Structure I
Amino acid sequence: MSRVAMTDGSKAWFNPKCSVLFREDTRHDGRNHISVATGSQWEHENLYYTRSGKWVLNASSQWQGTLPTYEQIQEQDAIMWLISNGHKDLDELPESVRMLVEAGFEAAEI
């Protein structure tokens, strides 16, 4: 079993192998790939949906000496993250979560 400890001091953990991983979207600025989530070429984010239905935001950096963080976030924040990173293929999520994300996409569409 693979456990990743939350970095918020709660001593909670999750198993990324049993979670759904959503990778950040990137845009090419002509020279570098820029994270849509962070706006940086050096800072990155990924989102996990755990087996117990929790959302975990993983932030990482390419800067030397910076450690990755894992923090639980609210469902509404996770939905906004999914929308801003263009995740529309949500087959692995429960129907109730898919409906919320799809409604968010519809509301964000011009």
Structure II
Amino acid sequence: MKGTYLGEFEEIVLLTVGILHQGAYGNAVKEEVEERTERKVNLSAIHSALYRLESKGFLESAMGETTQQRGGKRKKIFKVTSYGQRALTASKELREGLWMAYQPLKMNEAT
């Protein structure tokens, strides 16, 4: 998995971009992450992760259309690249392999 390593938060953000498809911009990603993880997330942390993932080649972005709701400002829309998809697949396979090998201790063995 060398070269495609994702930290936990990066993986969550990358997966969320994939879930949102064409609606993946900073605030939408933040709201989706908060809803799915049931934890508060700082918007600047989301932006940092999005730009970091983009610089690694896992995401690409384009400017969306202007909207009156945003006072004519455009949203930066992100999407998962094929390299990002491979990184997600590698991460999933690694985790699944570890979970399959994991054998929890019985309660009386744990003490």
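When FRET efficiency 1/(1 + (r/R0)^6) of positions 11 and 43 (r between Cβ atoms, R0 = 25 Å, to 0.05) is calculated for each of the structures I, II, which structure yields the highest value?
Values: I: 0.45; II: 0.85.
Of structures I, II, the maximum of FRET efficiency 1/(1 + (r/R0)^6) of positions 11 and 43 (r between Cβ atoms, R0 = 25 Å, to 0.05) occurs in II.
If Kirkwood radius over Cα pairs in Å computes to 15.5, which of I, II did it come from?
Values: I: 14.9; II: 15.5.
Matching structure: II.
From which structure (I, II) was helix-only ellipticity at 222 nm (-39500 (n - 2.57) for each DSSP H run of 4 or more, over all residues; to 500) calculated, if the value obtained is -17500?
Only one of I, II returns -17500 for helix-only ellipticity at 222 nm (-39500 (n - 2.57) for each DSSP H run of 4 or more, over all residues; to 500), namely II.
Going by distance in nm of label points 7 Å out along Cα→Cβ at positions 67 and 91, which of structures I, II comes out largest?
Details: I: 3.8; II: 2.6.
Top value of distance in nm of label points 7 Å out along Cα→Cβ at positions 67 and 91 goes to structure I.
I, II: which one has relative contact order in percent (Cα under 8 Å, 6 or more apart), as calculated, at 30?
Working: I: 19; II: 30.
Label of the source structure: II.
Here, each number is a calculation from the coordinates, and none is a lab measurement. All values reported here derive from a predicted model rather than from experimental measurement. Cβ atoms are built from the backbone, for glycine too; each structure is taken alone.
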